[in-house]
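Please find the structures below.
Values quoted throughout were computed directly from the atomic coordinates according to the rules given, and no laboratory measurement underlies them. Keep in mind that this is a model prediction, so the values were computed, not measured. Cβ atoms are built from the backbone, for glycine too; each structure is taken alone.
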Structure P
Amino acid sequence: MGVACLMLVIASCLGMFQIITRFVLEQPAEWSEILIRLSLIWMVFMGIPMAFRQGAMVSVDVLYRWSSPRIKRVLDAVVCLAALALISVIIWWGWDYSLRGRVQSMAGLESLSMFWGYVAMPVGAMFSVLGIVANFLDPQRNELETAQ
């Protein structure tokens, strides 16, 4: 979560820098926009594992609330396996996409490979696996407690 927060701070600072250079100095920094986009992508994929850890996975809340403790555990296992299946697809294809994109360069930052943008998917997904398994072993269900 710290990395996700850091990426948000970086995106915010770069956004302010971009506004100042574009509208105050009238000398736009072309490289700042791609770095904002890159930091936002990393922010999302580094924040997703925390959402999984807190139990914000797809589930059938009504079915869960009406079930016995034994059935709740079965539902936890089904949701965990479904989430792990989705995340494994993201890891597999995200890594493949990253490797294919390493020959591309970022517009505005020709010295930086697109690999660094695409690799956020498998890296975030690998951390998500830890969050999913941790939530299965020690369920927090924070989304059910705060649901309206």
Structure Q
Amino acid sequence: MITPEGLEKLKAELDHLWRVERPDTTQKVAWAASLGDRSENADYHYNKKRLREIDRRVLYLRKSIDDLKVVQYSSFQEGKVLFGAWVEVENQRGDKKRFRIVGYDEIFDTKDYISIDSPMAQALMKKEVGDEAIVKTGAGEFRWRITKIEYQK
């Protein structure tokens, strides 16, 4: 599962890798190879490794983009914590957190996104403002009260 914004971000990453980074890295590999002995050529080895990383990521993104289910906002989501929700919670000590519940492919490079598979997200699912959620982790159980639920429309 993925939000529409998350899908666009993955498509932009794929486009950048394929149209910018891969051609640039391929050119660097060709240049380094033209210098002769490749056995001790650090530029050649580094860029060959980088090219393999790019190709792996491109293959992963192509497969993921085709297989992911995009979850569009719907008015039936209002008032409940469901996929794509921005949720604000507070514990008994007054600590507050705000995050968005998204798919696994969206959590990287964002500090305020959590996976729908995380203990916090699972504990909050289908709850409403004012409800309390008990989050069970390896470190113990934690209680959080939902103070706000919003959706990007």
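Couple of notes before you dig in:
- Which of P, Q yields 30 [relative contact order in percent (Cα under 8 Å, 6 or more apart), calculated]: P
- Which entry (P, Q) yields the derived value -12000 for helix-only ellipticity at 222 nm (-39500 (n - 2.57) for each DSSP H run of 4 or more, over all residues; to 500): Q
- Among P, Q, which structure scores highest (criterion: distance in nm of label points 7 Å out along Cα→Cβ at positions 46 and 62): P
- Origin of the value 0.60, where FRET efficiency 1/(1 + (r/R0)^6) of positions 14 and 54 (r between Cβ atoms, R0 = 30 Å, to 0.05) was derived from one of P, Q: P
- Comparison of P, Q - label where FRET efficiency 1/(1 + (r/R0)^6) of positions 70 and 110 (r between Cβ atoms, R0 = 41 Å, to 0.05) is highest: Q
- When distance in nm of label points 7 Å out along Cα→Cβ at positions 38 and 102 is calculated for each of structures P, Q, structure Q gives the greatest result.
- With log10 I(q)/I(0) by the Debye sum over Cα atoms at q = 0.18, 0.19, 0.26 Å⁻¹, for residues 94-133 alone derived as -0.50, -0.54, -0.76, matching label from P, Q: P
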